[in-house]
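Just so you know, all these numbers are worked out from the coordinates, no wet-lab data involved. None of these values were measured; they are calculated from a predicted model. Cβ atoms are built from the backbone, for glycine too; each structure is taken alone.
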Structure I
Amino acid sequence: MKKVAVVIGLITLIVVIFLSLADKPHPKIVLLGNSSHQPVDFLPKAYQCSACKMPIESKKYSAEVVAPDGKTWFFDDVGCLGEWIAEQKFKDKAIIWVYTIDTKCWIDGRKAWYSVFENTPMGYGFGAYEKRDNNMIDFKTMVERMVKGENLTNREYAKKLLEMKNGSR
């Protein structure tokens, strides 16, 4: 009799846990119907990165891609965007939005400038800026570096980049 009560108790506990998880809103990966093709303002953890699946904690370092049909993908790290967009058939027709560190607004990702030493959510190091500064790269170069693995997650490359930066002072 005790064994049956324990089993029923465990089953009840498992059901309660699953039901409580079902009640919580889950982050979205893709938003449909963005016919305005504008950046979507979001609350922390409302969306998750389309590349790495991490919840997006803040706008800083975030990016969005809007396809011609209005589908919108979200990214917690500009590096995630760079790697992801390179593989998309619609990459040349996509509208890319990045949130800038300097002006704190959404701008066209293809017109932004990218620093390479930021402490980003996934550690790639790319931060978007509206105004160009020394040692910044353009969008095309950032994407190329992500595809080649030339970012701060590559320790050898990061070391080489740091040596170049320190040597230029």
Structure II
Amino acid sequence: MSLPHALLTSLLERPSSGSDLARRFDSSIAFFWPATHQQIYRELGRMEQAGWVEAMPEARGRRKVYTCLPAGRAELERWAREPVDVPVVRDALLVRLRADAALGPLGLEGHLRDRLATHESRLAAYEEIARRDFGRELDRTARVQRAILEAGIAHETQAVQWCRGALAALDA
């Protein structure tokens, strides 16, 4: 996936200033495709040069509001139809655990507890979003968004279970 396509998606949902887009991004797409505000602004500039978005000055103030142009919509449609590869897992903690198995105890429990806390926190956030935003009858857009959220919930649930199991293996 690429950042420009995530941004085009957000702009199709609602035209936004760069700062509003970055805030919205942080509370949604960043759960599965993180980006810094600097990366977002840099990419918006490139997308404007490519003719995918247009930046119009806001009625008041110095902010610009970005809107997705037809060329941006066409690019997003082209990209969305491409085949999707299964992501490759690259996880330094798994390599460290392999080293622990080969060398003997390395005291990795703290790393695992930190990861467990992160996954528990994300899981709680996702479950709160599910309760807050998806407790009613859903239209197609909301059903798709709920499916994305369910993927996050499933991933975090599995990660919490794995961390607990790995901690038990280290303690045994």
If helix-only ellipticity at 222 nm (-39500 (n - 2.57) for each DSSP H run of 4 or more, over all residues; to 500) is computed and equals -22000, the structure in I, II: II
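Work out distance in nm of label points 7 Å out along Cα→Cβ at positions 2 and 50 for each of structures I, II, then name the structure with the largest result.
Comparing I, II by distance in nm of label points 7 Å out along Cα→Cβ at positions 2 and 50, the maximum is at I.
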Note: FRET efficiency 1/(1 + (r/R0)^6) of positions 10 and 58 (r between Cβ atoms, R0 = 41 Å, to 0.05) at 1.00, derived from one of structures I, II, originates from structure II
Which of I, II yields 12.8 for mean count of other Cβ atoms within 10 Å over residues 74-81, as computed? II
Given a value of 19 for relative contact order in percent (Cα under 8 Å, 6 or more apart), calculated from one of I, II, which structure does it belong to? II
Which of I, II leads on FRET efficiency 1/(1 + (r/R0)^6) of positions 98 and 146 (r between Cβ atoms, R0 = 30 Å, to 0.05), largest value: I
